[in-house]
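Read the figures in this text as sums done on the coordinates, not as results from a lab. Only a predicted model underlies this, so the values are computations on that prediction, with no experimental measurement involved. Cβ atoms are built from the backbone, for glycine too; each structure is taken alone.
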Structure P
């Protein structure tokens, strides 16, 4: 069987869209017909080489999607043929299957336990969650990364609650999901920081009580003014650059503030350690501490209740053949929410 897929051959060069040959299903593997896949900043990092040399080139791409199960390998019990599923890079229960070996022009091409920038994909059982058939695939795709990461940062990691103050640096897919979650838990002040006015207007629709354009205003000073000099209880950075990470750190309350960094910059950051002696905490985020067996059903219920704004979160729709156009738009900051590829 062959399928059309995006292939990253060389960092910084156009992604190739071509046919790849798929192997037979091995133990614990599932064949999924991808219907929609989200595009995360992680793929842009891979493309431009933010973290340096990629030893796995050439390889397939993508890690959040929704689709239909068309085949199951031996041992698979978590899903069955005909199921609608969310595919995520986050591990759940089930078999952690070996990575599939695709062929491109007769040569092996690398792929992980999940790749989604392709019409059909072989995915490890423990990266899949069944969902109701009435959830549109474009909405469901965002349950693979953007929504559980952003909402998980607020609900699982920060454990924010009524009256808490939050600053969210970066109003993209993950940042908007974090703002959505902060609104759901009745946070008292939700501050969105970005350099793109359109994103800030979106943040208001997701529940931001205040917005700061970092291109026009020093966000640290503005946040201190809004909080009467105290700083916020939770400062979340979803931007993979040093300056906003440092600003997020400086915006947190000195003694009880918590800073959560949800992106990985390609450079070192510089922080004053003194506030940590007073109690300020800093941590990274691995998918918002999401447990997909527990959290995906919870987010499905919130979606069905109209509390997750997926329609607003999807800002751009593309076809697979437009993959290089997508990356150019991401580089230029032209995508305000989450871009998806629809099949």
Structure Q
């Protein structure tokens, strides 16, 4: 029997301007898991996505790096403009840029980051059901064109059960962007005896607010993946009451480490968490506080969340997710 020829997939990737969790990890993992099935090449844009001329340059540059399958892996959606539609997959990680912009800037984002790229792609993948619905809302495209393929967790995250510290639990909070909701979390826990472990470089206003509320806290930033895992291991609760997420990776990471999760009841978070998290209104301080106290005080409820997290994490099996991408590549290559 003749050996099956690998599909030639060209990954068109942004030039990252900062070090952060992003598409780079997601698709490095996918390529490794599919290396026996695809012949992959990665083309990183010469310039970061900033300014008209740089963006025009990297859009033209992408035209000259096409393969049997072209996969734009997020953020630089406009690279699809001059690519062959029937050979192109576009991944959209989230549409938060639509919420953060207004006026002419919002119009530009809608057309050049969503409407035109989606129209110029054979398939669009979204990392959550919430992101899929946003894409459809902003482009009015055929819902069948948008396929939900979730994100796989780094294999460094493995179960680390430990006794719950009811006397003074450690709450892990990740991120300092406005949507991460640190200010409301601080207000919610000011009367709870706990330690707040923050991932992110605190600004002066954060420190003032933490000290004004008498919160026991620590923080770390620019840490390695191994150090990040250790932060989960050390915590008792993941406090992830975000107001917006395209996905919500910390939820699944906590599921893997086997820690109870409190998260927002908006955007992608209920879909990602399923029934493995305490869902709260992230805009309501009282709701956040009540959820944290319930996890601390109700042993049976807390253990139930952890047990359901063991089930929920199976939805995000890395090999299964990689094969979902391979199925798309096959459809395009066979066309």
Next item on the list: Supply the structure label, taken from P, Q, corresponding to mean count of other Cβ atoms within 10 Å over residues 27-34 with the calculated value 22.4.
Entry: P
Next item on the list: State the single structure among P, Q that was used to calculate P(r) over Cα pairs in 5 Å bins from 0, in percent, for residues 147-258 alone, giving 2, 15, 28, 28, 20, 7, 1.
Entry: P
Check: helix-only ellipticity at 222 nm (-39500 (n - 2.57) for each DSSP H run of 4 or more, over all residues; to 500) was computed and gave -11500; which structure, P, Q, did it come from?
Finding: Q
Notebook entry, point to check: Thinking only about mean count of other Cβ atoms within 10 Å over residues 43-50, which of P, Q has the largest value?
Noted result: P
